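See the structures that follow.
FYI, it's all coordinate maths here, none of it is from the lab. Computed from a predicted model, the values in this text were never measured in an experiment. Cβ atoms are built from the backbone, for glycine too; each structure is taken alone.
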Structure P
Amino acid sequence: MFEIRIHSRGGQGGVTAARLIALAAIRDGKYATAFPFYGAERRGAPVVSFVRINEKPIKVYSQIRRPDMVVVLDASVMETVDVLHGLRPGGTVLLNSAHKSQFKDVKSYHVDLTGIALRENLVVAGSPILNTPVLGALAKLGIITAESAKKAIGEMFTDERNARAADAAFREVAA
C-alpha cells in the first residue's frame, strides 16, 4: 500500500487534491481512499488530508501516521507542524516551492504550484488553488499516470485552466 499525507491550509485545495489523487489512482485500475482531517473549518487553517493507493481493496480507514510520501502545499505550515514526522525510510517529499527544498536525508522534489496557479488564474477568494497542478507533479513522479490525472481533473472540473496547470506542473517538477 502507498500512503500519502498532504499538508495544506484551508482554501488551497488540499482536500480536493486528495480526492483527485484517489480518483486518478482508481482510473489507473487501483483501489484508493481519500479523506481529510481538520479541526474548526476555516480558510487559512492548517489541514491534513490522506490518500491510500493499493492493488487490493483497502480496509484501513485511520489517519496515516507512517506515509510513503508527504506533499506540502504551503511551506508556512512547516513553522508549526513537523511535516516529516513518521515519514517512512526512503520516503519522498513534494514541496510547493520555486526553490530546492532544504530537507536533509530525505528524497525531495519541488515545483512552484502557487506560481502555476497564479499564471493560470486559478484563484478563489484571493487564494491560489493548488489541487489540479499537484496532480501533474505526482504524475511526473509516477504516483499516478498523466492520463489518469487528466481524466480525474476532467471529471471534476470543466475549466481547461486546470488541465493546463497540471501539464505545467508535470513539466516543471524538479529534484
Structure Q
Amino acid sequence: MLKLEKFTEQDFERLISWIESEEMLVQFSGGIFKFPLTKEQLNEYLNTENTISFKIIDIETKEVIGHSEIYKTEKNEVKLCRILIGEENLRGKGFGKKIINELVKYSFEKLNAEKVELNVYDWNKYAIQCYEKTGFEINPNKFSEIEVKGNKWISLNMILNKSKWKKLIENKTERLTADG
C-alpha cells in the first residue's frame, strides 16, 4: 500500500538526489526545471498555483519512494505530472501502477475531476503500459515534441474519464467478489 503526503521543503534534498542527469530531469519534469535541480527551483515550484505535489510513501516500510503531482486545469480536469520512483532498485516492481491508481482516485474522489490526463514520452514503453493497465488511452490528437541534447522526444497525451474509471472499479470489485 502507498500513501500520498504533501511534498514540503524537507523533501527537497531527497528529490534532488534522485535526479542524476539532464535527461532524467526532462523525463521527470518536461521543461519546467533546469539541470541541475536546485532548492531555489523547488521553492518556486511549491508556490505554483493549481499544483498539488506529493511525496509517495510505502506504508509497509514507511520509506519515501517517489514524487508526484496533480495539476488542476479548468473544467474539472486534472493532469498527473512529475511522477518519479526515486531509487532505481524500486522501479519495475508494480509501484508505478499503485501510484497512478492513488493519484487517479484522489483526482476523481477528492478533486471531483471529470477527466484525468498525463503526458509520457513515446520511448517510455514501460510507463505507457503501466498507464494503459490503469485505464488510460492515448489521445492521438494531442502530442508535443521537445529537443533534448540534439534528440527529438515526442510526448504523447493519455486520458482517462471518470465514467470509464468507475466502470473499471466496478469490474474489479465484481471480480474480487466472484473470486472471494
Structure R
Amino acid sequence: MRLGLKKDEVRLDVYSPEWRNEFDRVKNAIIGNTNIVDQRIEHIGSTAIIGMDAKPIIDILVGIDDISNFNEGILSGLKNIGFLRLKVQRPGEIVFARFTDETYLTKTHFIHLVEYKEELWNNLVFFRDYLNSNEDARLEYLKVKKDYIVKSSTGVNEYTDHKEAFVKRILNLRLKGV
C-alpha cells in the first residue's frame, strides 16, 4: 500500500483493504494520545468505501463537543502522532494532516475535527454509509471521479468541485430520510 499525494496532485489508486487497517492503527494512536473515545473516531472518504478507487489519503473524522472551545490536549496528542494543524479554514471544522517526512510535501492522512453528531459529522458518515450500501451510487461516484482524472492529474479544488453535484444529491437523500 502506497499512501500520499503531493500538493494539488490528484490520483486514484485501486481499492486496498490495507486502508482500513491503516485507519485502525491511527485510530488506536488517537485514542492512546488524546481523551477522544472510540465511537467518536470514524473512517470516512473514499478509502472507507469498500471497493472504491480513491485518492491514497486516509480521511479520519474525529468528533468533539464544541469546535470553538476544546481541550488543547487534543492538539498536542495529535502532534505526538505526527499530525499538524493546517491553515485550511472551513466552517465547523479543523483540519490536520500527516506527511511522509519533514519536507511536508506529501500528505498521507487527514483528520477532520468536527462537532460530534452535528450536521457535518452526520453528512460525512451518511455519505460513506450510503455508498457502502448502494452499488449503483458507488459505481456512479467512481465514474464521476474517473471522468475528472481523464482530464487532469492536478487541481484538488477543481476535482472537489467536479464531484460536488453528486455529493449534494446523495446528501439530499439524508434530508429526505432515506
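The value 16.4, 54 for Rg and Dmax of the Cα atoms in Å was derived from one model only; which of P, Q, R is it? Answer for the origin of the read-out: Q.
When mean count of other Cβ atoms within 10 Å over residues 52-59 is calculated for each of structures P, Q, R, structure R comes out greatest.
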